[in-house]
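Listed after this line are the structures, all set down as structure tokens.
All of the numbers you see were taken from the coordinates with simple rules; none came from a lab. Note that the structure is predicted; figures quoted are calculated from it, not measured. Cβ atoms are built from the backbone, for glycine too; each structure is taken alone.
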Structure I
């Protein structure tokens, strides 16, 4: 697989400063120096606690918001530097599936109007009849009867609405889709259906996902690789088998052990993290995880660890990560 989209040193700071004379700041470092790559046809899952910057990173990759620094390369072009007209043309290739299937669809528009809008805006299907035919095709792909296209969103269940959102996302044949917690608002019985649908569509069309989630069981089912995020930084990234079998970062180990049914294969007891997540506007020095880490030492308080390779294609940002002698693909 070749690289499709790549972030280099990507950062985003929200807010400004207060108290010019005092030098105090109310800015929040939501994404902090992130570098990662998503290959063609793969699913990279992005996991972490709420507020760690996952959704912000997803929107930066789509350039729905502009980065404070760093670059995003998509199909060989730095989209962070594109002008408005060039970026508009690129939008066909970059799409998003939202978390809330109730709030992401206009309540006053029919399903046909919702799904056909991008087809009309980008002029990829000309004529009302042809667009209705394309909408019917898309509804069939996501498992809904074409006869539903003249209904309003309120006439559908949450799972059906998410299928409609997926149909809208794939309407322009994108290459890269950010799926931002796409099943977290759905009943557990429906989640598996939506995940299977997303995998089937990916298999047929070959697009890539950045799959944002806090549900480690769902991630284990859909991901090829997993990136773990804490306070705006990637602290570990590797193949699904590496992350679940030989997690190297203490935060990854704690996340996996804290799942309702522990997902980690090599840690038998739960790891309880003490303390609260630090204030994003006043991050700790050194390793930002050291205030909660069970193995933190003085070096963790003063020196920020780099994201180093501990096994082939597995990286961890921890001073005490141990080289993994068994590369797991």
Structure II
């Protein structure tokens, strides 16, 4: 096992990957990030490397000398999962075995179907309801198989992400519109149905803390986060309202998410088809038990909901111009 404090982050231009890169850098890690796009001019203490997670040679070269690989890369917009997800994890596994690195994987609830609801434990039966869920099950199975070859993995499953730097998420693409002052909040869930949310900086902090204890963990260590439990679908809505009105904005209207339109347009747009496939997660309550995480860390990183939502909306440009100016001066 490599003991250097050097980490490769795959998916560092995305939400969870970017947050992991920043927090690991702040925790004293030497951070490398692989990107297919233009290398940022402002590296901010991160070493950016050109390459593609679909190219094994690129991943192998970038991971040389690393003790950790954060696998936070996903196909954008829910598209092309069947083509991309498994080849990318295979490349990460090959690099981890070759260089003695621990893999860190942000997990999802897609692995689980309704038979495991309403409370999910790490070892709850995985009977996925969707194609993406079946792919995630296969992905984790490959990580378990790789442990026989010395590959160690930490998986942290959490609820729907929200945060200042999240790209594709239900919060930023479904409930409010990025770059616009919030005038309307769209609720995807059925009335009275509970839903679990996870603030991205808290998720990243959890994974960074687990990394510091990785030598004492099982070869494939899986943890669930409790995050923010919205018991009836109203707490997140009210937190958004509070953030908008507290910064001088007009109280937003509240409307049901237009599932009818998603259904109507899904034959024409692949992203809508994928969103429609995940609707079951908004029709049934899904909650995660974090007892195993508490046994290891003692406490789960947890930013209060109102604070987390205000920072999220500020980062998304969804507060009034005056409010953003006031916050920038703080």
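For the read-out FRET efficiency 1/(1 + (r/R0)^6) of positions 196 and 300 (r between Cβ atoms, R0 = 30 Å, to 0.05), a value of 1.00 was computed from one structure; give its label from I, II.
II
Given structures I, II, which gives the highest value for percent of Cα pairs over 36 Å apart?
I
Computing distance in nm of label points 7 Å out along Cα→Cβ at positions 12 and 28 for each of I, II, which one ends up highest?
Between I, II, the highest calculated value is found for II.
Which of I, II yields -8500 for helix-only ellipticity at 222 nm (-39500 (n - 2.57) for each DSSP H run of 4 or more, over all residues; to 500), as computed?
I
The value 16.3 for Kirkwood radius over Cα pairs in Å, for residues 68-219 alone was derived from one model only; which of I, II is it?
Answer for the origin of the read-out: I.
Using FRET efficiency 1/(1 + (r/R0)^6) of positions 4 and 292 (r between Cβ atoms, R0 = 25 Å, to 0.05) as the calculated read-out, with 0.35 as its value, let me know the right label among I, II.
II
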